[in-house]
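Have a look at these structures, which come just after this line.
Any read-out appearing in this document is the output of simple, stated calculations on the displayed coordinates, not a laboratory observation. These numbers come from a predicted model, not from an experiment. Cβ atoms are built from the backbone, for glycine too; each structure is taken alone.
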Structure I
Amino acid sequence: MSLIPWHCVQDDPEAVAASVRELDDLLNGPAPEAGFQELNEHVEELRTLLELLRSRSATTAYAHVCLAVWHFWLYHGHIAEAARWFAEVTRDGSAGEALPDTTTTRLRHAAGMLAYHLGDLAGARELLERGLRSAAGSPAAVRADLHLGVARVAMADGDLAGMRGHGERALAVIDAADDDGRCTALHILAEAALLDGRLTDAETLGGQALELAVRMRKVRAQAAELCNLANVRRRLGDHAAAAEMATRALHLLCADGNRKLLAYPVLRLGQVAADRAAVEQAALLLGLADELVARTGAPIDASEAAERDELAATVGQAFDAARAAELRTAGATWADRLPLLPDGTGPAAPAGAETRR
């Protein structure tokens with residue numbers, strides 16, 4: 001049975017809703033990576049379906065399919081393509097059926113986050129703020145997502161006050177039973193505290209977010225929080241704890257088959273190595289991180305990109321260009337032999353025993 005919801009081409013609202021709901025549950029549940037991998041094998045069928053829905057001006061079905069699959073597009077590097085699909089239903093004067101306000105608001109949130117990941121901060125802010133203006137009757141989780149999106153844009157703009165303010169507004173509107181939303185809001189607030197140098201607050205907020213992520217069994221959220229907490233411990237000079245947390249994050253992601261976030265714990269291990277003056281190891285890990293980013297086609301977040309550039313500058317100061325390139329090229333070959341050894345000095349799998357990624 002095809003993963004693609006071909007029922008969406010029927011003039012049957014109940015069949016459309018059931019088909020899209022099944023796809024949404026698969027791709028946006030606690031363990032979406034298996035669904036992402038399966039959908040990646042059917043991506044041409046997905047494009048065909050969307051073209052068909054667009055040609056028929058079946059706006060409702062088109063919008064719901066886009067909302068179901070946008071995380072897949074994001075995490076598998078189809079970001080620019082996804083932004084083009086979303087433009088069909090987020091621009092003013094779009095043709096087709098009128099959409100409910102909540103659906104329009106969710107579309108603006110997703111389109112805004114895609115623009116953010118493409119580096120279009122002005123476009124992202126415009127879409128997200130338009131979403132907030134139309135969100136009055138939307139569920140709390142939708143309004144919180146918009147505030148969190150604006151917080152991420154503020155982070156990329158260097159606006160820590162805006163990042164913290166929107167993070168706090170998100171936490172204020174999230175339902176007490178919404179562990180997922182609270183986890184994300186706490187993650188944003190922990191990151192804001194880290195960027196602001198408030199390490200105690202960052203560790204407290206990050207610890208709360210990690211507890212929620214573990215309770216929900218959400219691997220991606222656990223790994224993201226472990227990477228943030230590793231950065232806190234690194235800045236406090238506790239390199240052993242930082243390396244242990246980053247290695248845990250890497251092993252979690254490898255076991256889950258999650259490719260998009262693998263670069264984050266690798267970068268953290270590279271920073272720890274640089275802090276310990278193990279600059280050759282740092283260069284190898286930088287090469288590995290860059291290779292992992294290149295393979296997914298999905299850019300890393302703005303704050304991590306800045307830390308990656310700092311690590312690259314450290315490596316560049318320690319070696320001449322030829323030696324730095326040699327080490328980074330050698331590190332890139334580790335991408336097929338993950339995870340790493342506990343001390344981050346090399347891949348756990350021996351040469352010739354590549355792991356599938």
Structure II
Amino acid sequence: MRWKWNTFTLAVVAMGLTSCYSHKTPPDVARPEPTPDYRLPIPGTTPTPMPRPVGAEMRGVWFSDPRSVNWRQAMSDLHKAGFNTVFVNFSSAGAAFYPSRLLPNIASRDEMRLCIDAAHAEGIQVHAKFIVWYMFQATTTQQSKMARDRRLLLQPNGQILFQGDSTWLNPALKKNRDERLAAILEAVQSYPVEGVQLDYMRYPDNAGPMTMGRRDAITRFVADVRSEVKRVRPGTLISVSNFYDYNRARNEMGQDWVLWAQRGYVDFLCPMDYTRDTGSLDQWIRAQQRLIGGRIPMYIGLGAYMQKYASQVNDQIAVVRRHNNPGFVLFAYNENFRENILPGLRF
């Protein structure tokens with residue numbers, strides 16, 4: 001397909017807009033006057049009784065942008081609150097948050113080393129999360145290089161596909177798959193992590209018709225990650241943060257997470273069930289459980305960033321427990337989470 005560069009595309013690449021659309025940490029909730037106590041129940045409501053967990057429960061938190069986090073304080077606070085697992089971005093398709101030989105390092109310090117040391121000191125497990133195909137936080141220089149090398153994903157009209165201000169690597173290209181796998185293995189061999197999580201393990205939903213070949217390229221990569229990571233670091237858990245709706249995930253994005261569970265390519269899934277509505281959450285979990293059928297654990301991803309009160313997050317954790325799910329992961333750790341949500345969580 002011939003590449004078409006319109007004026008807008010050239011301007012975006014040249015100006016160096018490197019922010020991310022869907023993985024950007026949400027802005028803090030505006031505080032009205034007087035400032036309410038977010039740890040209290042929603043006014044006029046009665047707290048939902050919290051069901052007890054079934055067996056050992058994963059209590060996780062995602063870190064989207066790890067730069068400049070006070071890791072000692074964060075892990076101490078999470079440990080005191082009862083969390084036992086963190087999922088931290090190690091790299092994207094165009095940037096690393098640690099000294100990498102394969103990707104541009106955009107952090108001023110080794111965030112991964114600081115994170116792991118602080119987490120393990122508190123008994124918290126660390127899963128390295130990789131934004132596989134989306135060039136989250138990649139510099140304009142890096143994105144322009146990928147464009148010149150014809151390695152970016154295109155729209156059906158032949159123009160470069162943007163999400164927000166960033167681009168996607170084309171998963172169908174072997175060179176892209178090989179380099180992404182190499183970057184994952186580099187991190188796993190350099191840092192003592194308990195798990196590897198694949199994020200953006202899909203095509204964007206506006207990338208055109210989802211062919212069997214596209215789905216197969218994504219599935220082959222998941223299988224290769226499992227095989228190679230288990231080879232270099234046996235015992236490492238492999239997971240995917242997956243889109244909540246299976247039909248859309250498979251048919252629009254090439255993300256066949258049911259097949260991956262059936263074939264044993266992943267050890268667990270984290271469905272991103274981000275919603276304010278507990279009724280929708282209940283329905284989504286029921287549908288996901290029917291599809292997976294208990295083959296592997298599912299640790300439900302909850303959109304804590306969407307909630308104003310900690311009691312709303314507690315209510316969603318209660319829904320997860322009523323379905324006998326073995327755990328949950330909250331998106332995402334930021335200032336609002338630390339100040340207004342974390343103090344009011346009850347397990």
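Quick notes
- Structure from which -10500 was derived, helix-only ellipticity at 222 nm (-39500 (n - 2.57) for each DSSP H run of 4 or more, over all residues; to 500), options I, II: II
- Across the set I, II, mean count of other Cβ atoms within 10 Å over residues 197-204 reaches its highest value in structure II.
- Which of I, II leads on relative contact order in percent (Cα under 8 Å, 6 or more apart), largest value: II
- Between structures I, II, the greatest calculated value of distance in nm of label points 7 Å out along Cα→Cβ at positions 61 and 189 is seen in I.
- Identity of the structure behind 44 (criterion: percent of Cα pairs over 18 Å apart, for residues 213-284 alone, calculated), options I, II: II
- A value of 14.4 for Kirkwood radius over Cα pairs in Å, for residues 53-172 alone, calculated from one of I, II, originates in structure I.
- Mean count of other Cβ atoms within 10 Å over residues 229-236 - structure with the largest value, from I, II: I
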